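Okay, got some structures for you below.
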Structure P
Amino acid sequence: MLTSRFASRPTAGRRRPLQSRAQQTSQALQDAFVRLLVERGYAAITVREIVLVAGTGLGSFYEYFASKQDLAQVSLHLRSKALLLALRQAATAQRGQPLQMLGPALVQALWAAHQGPAEEWGAHYLLERQFSSLQAYRSTYERFVEVWAQALRAASDMPADCDAAAAARICQGMVYGLFTHAFLRADAQGAAAALPQQATAVLTAYLASLAAA
């Protein structure tokens, strides 16, 4: 699941890239940062290297980002926001469906949202551990839990006496754990390839136990 998936929102006061060219510049800087992050690790990256890879100048960098850490937090925030949006959209689309259809659909939505090389997502999940305060982590994590809870409550066969909030926390914990650890592994590409089947199997078994309760 996964601001960062757990970092704070972008710094206030920074210029927002509203125009098309500005958006392209901002995106180029973010892409360059992620590329260097995978290749060299956060500590070794410099702002000058980022702008060189992005094909921009230092002036352009500081129009949008206050520092390298600011860029890191923006990158984390946007990737996490995309994951949350994908989960929310899938939950809305599956409203009223049985639990055994809901689980695989939400897993598939999260899998599809993890676009790009597995190594980049591994770098993302490693970086969020460096920049996420406990408060930020909890806040963002709870947003994912709430989406799961809403999805469970709307399932056609969710038992009326089942604690949806508690069940949602278990769902988020299982799926988030499987996703993050797969992408953080040294063989991230191979581990990620098996993710949809593994996460679906685990989640389906748990949801079946809820429906049977």
Structure Q
Amino acid sequence: MSSIRERNKQLILRAASEEFAEKGFAATKTSDIAAKAGLPKPNVYYYFKSKENLYREVLESIIEPLLAASAPFNRDGHPYHVLRDYIRSKIRISRELPHASKVFASEIMHGAPHLSAEQIEQLNAQANHNIACIQRWVDQGLMARIDPRHLLFSIWAATQTYADFDWQISVVTGKARLDDSDYETAAETIIRLVLKGCEVAEPESEEQVQSA
């Protein structure tokens, strides 16, 4: 029974992510979510109680991966490796969770009315931690003297665009759907721009990594 419950919840969450991403919170109907999930409408209320709760669950489903993407900053490391791993994690989110990513972007653009104070604090604390790491590397001379906040904003914009602006990307590339090689090329391009632009050199020894 529990496996059926989890399966149904995941079907509803996936359908809700697509509907909220396409129509926004206000215009989305629970009946449309149920139809896309292939389940009766009462199931949506049985599992999530309300459209508001379901929307918050969709947001939660993307917040956890966003925080997890910063894992490279949470351990000692050289900017060459940390920034590479972070960019790859962010691209992976755009590839694997494009609809939830769009919902999150829309939520932020509207002033984050549905995010809890705790979620906002988590996201802000992680961002400030990442900024402090970048500033330390700048102070150590491991990268160019750039503003760490705007570097972080630029990485967010460059990686998240592959989820939020997929229609435009499809038109320009002539592809209905990007494949793994496209995302790999995107990651490598952004990594090259960031590392070269910030003058981050690959460490020559383990000692350089440990001293970062």
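For structures P, Q, calculate distance in nm of label points 7 Å out along Cα→Cβ at positions 36 and 76 and state which one comes out highest. Before the final figure, lay out each step's value.
Numbers: P: 1.8; Q: 4.7.
With respect to distance in nm of label points 7 Å out along Cα→Cβ at positions 36 and 76, the highest-scoring structure among P, Q is Q.
Out of P, Q, which one gives 0.93 for Rg/Rh (Cα atoms, Kirkwood Rh), for residues 20-83 alone as computed from the coordinates? Don't skip to the end; give the middle numbers.
Working: P: 0.93; Q: 1.24.
Going through each structure in turn, the value belongs to P.
If Kirkwood radius over Cα pairs in Å is computed to be 18.1, which of P, Q is the source?
Numbers: P: 18.1; Q: 18.8.
Source structure: P.
Can you spot which of P, Q the value 15.0, 43 was calculated from, given it is Rg and Dmax of the Cα atoms in Å, for residues 116-195 alone? Walk me through the intermediate numbers first.
Numbers: P: 15.0, 43; Q: 15.9, 45.
Among P, Q, the structure yielding 15.0, 43 for Rg and Dmax of the Cα atoms in Å, for residues 116-195 alone is P.
When you work out FRET efficiency 1/(1 + (r/R0)^6) of positions 44 and 100 (r between Cβ atoms, R0 = 35 Å, to 0.05) for each of the structures P, Q, which one comes out largest?
Details: P: 0.15; Q: 1.00.
When FRET efficiency 1/(1 + (r/R0)^6) of positions 44 and 100 (r between Cβ atoms, R0 = 35 Å, to 0.05) is calculated for P, Q, structure Q comes out on top.
Coordinate-derived values only; no laboratory data. Computed from a predicted model, the values in this text were never measured in an experiment. Cβ atoms are built from the backbone, for glycine too; each structure is taken alone.
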